[in-house]
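Novice: Quick heads-up: structures coming right below.
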Structure 1
């Protein structure tokens with residue numbers, strides 16, 4: 001659903017608003033900490049599941065639009081290498097924490113980390129000064145276009 005809504009949301013909200021939307025959806029984890037039920041978990045996952053693909057489409061398009069054509073392959077190779085190298089760390093850390101603490105404490109730790117990221121993103125000068133999608137649209141060509 002987030003992927004389907006992405007074009008509409010990208011036309012409606014600024015890049016900053018889209019980035020902050022995803023960062024602040026992490027705070028929904030506190031719902032599960034307060035009431036650890038499957039319903040609370042669903043209430044947390046649904047908003048994040050809608051926001052993440054929208055943010056991904058903006059970030060991917062922004063990165064491609066800002067990268068000189070001659071470097072796109074190299075930049076994507078570095079990005080994918082880094083993301084593939086660190087991908088196992090999330091499940092490893094979560095499993096380790098679940099092994100030594102409760103599910104509630106583990107989620108509370110991740111929710112606290114999410115709060116720190118949301119505050120950092122909100123106060124970040126780089127995110128505050130992010131160009132509009134119209135400005136990026138002028139930079140992008142071909143498949144990298146955001147609209």
Structure 2
């Protein structure tokens with residue numbers, strides 16, 4: 001009898017300064033306010049933000065990034081990734097067609113423009129990890 005055990009490469013989660021992160025899409029401010037209240041009430045940050053590790057581009061979590069600003073957090077747990085990572089796929093939110101990663105980098109880093117709300121959809125396989133980091137730690141110096 002043969003048993004196959006498959007292990008996925010582990011994700012790297014690191015605390016990064018909020019100032020390093022680059023928003024990539026416009027957000028709904030009402031959703032940001034509701035999310036900030038929910039995070040404040042929970043007292044812990046439970047969902048790390050996946051980012052492009054060299055540039056800080058937010059792959060998913062623009063609302064969480066804005067909520068962090070509302071909560072006056074200085075650091076956020078981030079999953080450090082690269083767009084060439086096979087665990088990352090990017091599609092157009094409405095059509096499901098593949099989205100050009102070079103276009104994301106150019107628009108955010110060179111043109112300094114955000115995409116409209118719900119333009120890109122980033123998927124991660126396997127699922128991203130969770131955290132339980134007290135907000136008090138994220139407000140202070142690390």
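Bear in mind these aren't lab numbers, they're just calculated from the coordinates by the rules spelled out. Here the structure is a predicted model, which means the values were calculated and not measured. Cβ atoms are built from the backbone, for glycine too; each structure is taken alone.
Novice: Can you tell which of 1, 2 yields 17.0 when mean count of other Cβ atoms within 10 Å over residues 44-51 is derived from it? Let's see the in-between values first.
Specialist: On the way: 1: 17.0; 2: 20.4.
Among 1, 2, the structure yielding 17.0 for mean count of other Cβ atoms within 10 Å over residues 44-51 is 1.
Novice: When you work out volume of the Cα convex hull per residue in Å³ for each of the structures 1, 2, which one comes out largest? If you can, show how the numbers build up before the last one.
Specialist: Values: 1: 120; 2: 141.
When volume of the Cα convex hull per residue in Å³ is computed for each of 1, 2, structure 2 gives the biggest number.
Novice: If distance in nm of label points 7 Å out along Cα→Cβ at positions 12 and 28 computes to 3.5, which of 1, 2 did it come from? Spell out each step's value before the answer.
Specialist: Values: 1: 1.5; 2: 3.5.
Considering all the candidates, the number was obtained from 2.
Novice: I have -6500 for helix-only ellipticity at 222 nm (-39500 (n - 2.57) for each DSSP H run of 4 or more, over all residues; to 500), calculated from one of the structures 1, 2. Which structure is it? Spell out each step's value before the answer.
Specialist: Details: 1: -25000; 2: -6500.
Source structure: 2.
Novice: Determine which structure produced the value 33 for relative contact order in percent (Cα under 8 Å, 6 or more apart), calculated from the coordinates; the candidates are 1, 2.
Specialist: Details: 1: 41; 2: 33.
For relative contact order in percent (Cα under 8 Å, 6 or more apart), the value 33 is produced by structure 2.
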